[in-house]
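Readers should treat all values here as calculations from the given coordinates under stated rules, not as data from a laboratory. Just so it is clear, the structure is predicted and the values come from calculations on it, not from any experiment. Cβ atoms are built from the backbone, for glycine too; each structure is taken alone.
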Structure I
Amino acid sequence: MNIGFLYAFGAAIVWGVVYCIDQRVLDVTSPLLLLFIDSLVTALIMLPFLFYERHSLKQVLHSGKINIELMLISILLAGVANFLIFCGIKTLGASSASIIEIMYPFFVVLFSYFFFKATPNVYFVIGAILIFAGSALIVYQH
């Protein structure tokens with residue numbers, strides 16, 4: 001079995017638990033406060049690993065301005081995405097918010113095509129359409 005599949009499947013399981021916990025936490029706090037605490041605790045937990053991986057940090061810093069800019073844009077967008085999903089969980093509940101949010105593979109294919117000229121194969125297109133349609137079906141029937 002491919003280790004990448006196991007990582008991705010493990011992430012899906014952990015995100016499922018996190019969304020349920022976040023729904024409970026968001027009953028008593030704001031999405032912005034949860035995002036701040038989440039970011040702060042993550043930074044503190046990851047700091048020791050950064051020292052262990054300092055060669056990776058050096059590689060990024062020496063990889064050119066565009067890579068640093070892309071990394072900063074990615075971090076900023078991830079923060080916005082986390083804030084938006086926290087707002088979605090707070091207002092819709094974890095189940096509905098996660099169903100809508102799972103449409104992101106459709107947008108990955110779309111943005112990869114527009115930004116990087118990556119041509120998706122037919123399986124990616126069909127999969128993205130099915131995910132989008134399935135999410136829409138669940139949301140509109142809910």
Structure II
Amino acid sequence: MLLSIDGTFLIQIANFIVFWVLLNVLFIAPTRRAIEERARYVANLYREGDELAAEAAALQAEADRILAGARKRTDETMRAAAAKASDETHAIERRAGEEATATVAMAQATVAAERAAALERQEHFVGELARSMVDRAAQALG
């Protein structure tokens with residue numbers, strides 16, 4: 001018979017059990033602990049990564065909120081500056097118009113005064129010229 005249960009078979013079973021226990025104590029259990037520790041380490045890294053990603057998302061949301069507020073304040077400031085510049089432009093245009101009107105009025109007054117003075121001087125000269133011409137005509141006739 002190929003398989004007989006005798007003392008060597010029992011010694012082989014005992015040898016296998018001792019080998020299995022030693023293999024489990026010396027190799028399998030430490031390897032399992034190392035694998036479990038590595039799995040815990042990797043899971044911890046993933047958890048930390050998720051926490052950091054959540055924190056980054058929160059910081060990005062806060063940065064977006066701050067930027068939106070800054071853009072809003074910038075737009076308000078730009079609109080206020082544009083309105084102020086427009087008001088100042090209108091005031092400058094109004095003052096320039098007033099100054100131009102005053103300058104034109106002053107120029108018209110100066111021209112009128114110079115014209116009146118010229119007419120006054122011209123009347124005296126025209127009168128003398130007319131007398132001189134009449135005197136010459138009278139001398140030529142007479």
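If helix-only ellipticity at 222 nm (-39500 (n - 2.57) for each DSSP H run of 4 or more, over all residues; to 500) computes to -29000, which of I, II did it come from?
I
Please compute FRET efficiency 1/(1 + (r/R0)^6) of positions 80 and 104 (r between Cβ atoms, R0 = 30 Å, to 0.05) for structures I, II and give me the label with the greatest value.
Sorting by FRET efficiency 1/(1 + (r/R0)^6) of positions 80 and 104 (r between Cβ atoms, R0 = 30 Å, to 0.05) in descending order puts I first.
State the single structure among I, II that was used to calculate distance in nm of label points 7 Å out along Cα→Cβ at positions 56 and 128, giving 10.3.
The read-out was computed on structure II.
Could you figure out which one of I, II the value 8.4 for distance in nm of label points 7 Å out along Cα→Cβ at positions 64 and 120 was computed from?
It traces back to II.
Of structures I, II, which gives 0.00 when FRET efficiency 1/(1 + (r/R0)^6) of positions 40 and 96 (r between Cβ atoms, R0 = 30 Å, to 0.05) is computed from the coordinates?
II
When P(r) over Cα pairs in 5 Å bins from 0, in percent is calculated, the result is 2, 8, 11, 16, 20, 18, 14, 8, 3, 0, 0; to which of the structures I, II does this value belong?
I
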